[in-house]
Structure P
Amino acid sequence: MLTRQQKREKIDKIKENISNSPYIFYTTFSQIKTKDVTKLRNELFNVESKMTLVKKSLADIAFNESNIKNVNLKKGFQGQAALVFSNENLFSALGFLNAFKKQNKDKFDILGAILNQEVIDKKTLSMFTSIKSKEDLYTRLVWSLKYPINQLAVALDQISKKTA
């Protein structure tokens, strides 16, 4: 059992990580081998992210004290909770977490994320999983803008051929 002072220190450490990280993922897992969790931690470390096991109640207090609402790890989630703090590449960290989730289907889950102090739910976060990098995101954006313009050009060309 932790003393009140030890709990306060853990809450303050979580709050410090929250304030220093633009991207935070909250996950839950159970029955995963220590070596597998260690491997995931090392992979995350290589992309400037870190994974911290937390007590759900202490994490909830830290989120509330950091003015991040709508995150409640204690209610409705089974298993051990972990927070992943990422400073640089949102997509690399999410890619490793998603691959780990696929390998450990019923044992690991990504519950959601906090991106620049905004809470992102599990469903919305799943849309990000296929994006590999910022460059990939930019490429998809350009293609999504280019397609309607191409269609308009084709339509205008067809109209001009009919009127000529």
Structure Q
Amino acid sequence: MSQTKTVEISNQMQPMNKHKELLRVILAVSLIIVGITHFAIPAPYVKIMPPQLPYPLGLVYLSGFYEILGGIGLLIPPVSQAAAWGLIALFIAVFPANINQAVNHIKIENIPYSESNWFQLIRLPLQAVFIAWAWWYTQPSDREKQASLIPKSLIPKELQW
């Protein structure tokens, strides 16, 4: 790829990169909240589990745990790239539940329009958006700007990210 083409692509991405860390925090907090709901109100998640999978409640708890862990991991710079890869794996792993909900038209109480075919069909490609969003954080970030739960001064210099 020519240097001109690289600069052109970089300039097109500039508006998004400007908000990369804000979007990291939004994704992380969203994952933590949704992960907590897997424990607080697991029934809707159990309801959409494919019947072929064993231990649906256990799998709901497991996915909730990894959503919380991934959300926290995105905000710890030395492990944020690994956390993003883990989230991609998680988003792929839970996709069969989304397919099951769409194919079997499973309505979730307290979620408006969840019985709608449109809602269920839109939900499927939305998983690709989550995968792309997480993938963005598998790429190196600006050390100075990266959002962090831990003060960067407390992160040992030996831990490169």
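What follows is calculated from the coordinates using simple rules that are stated; it is not laboratory data. Please read all numbers here as calculations on a predicted model, not as lab measurements. Cβ atoms are built from the backbone, for glycine too; each structure is taken alone.
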Practice task
Looking at relative contact order in percent (Cα under 8 Å, 6 or more apart), point out which structure of P, Q has the largest value.
Solution key: P
Practice task
For distance in nm of label points 7 Å out along Cα→Cβ at positions 85 and 117, find whichever of P, Q sits highest and give me its label.
Solution key: Q
Fill in the blank from the handout: Value 21.0, 85, calculated as Rg and Dmax of the Cα atoms in Å from one of P, Q, is from structure P
Practice task
Work out which structure the value -17500 belongs to, where helix-only ellipticity at 222 nm (-39500 (n - 2.57) for each DSSP H run of 4 or more, over all residues; to 500) was derived from one of P, Q.
Solution key: P
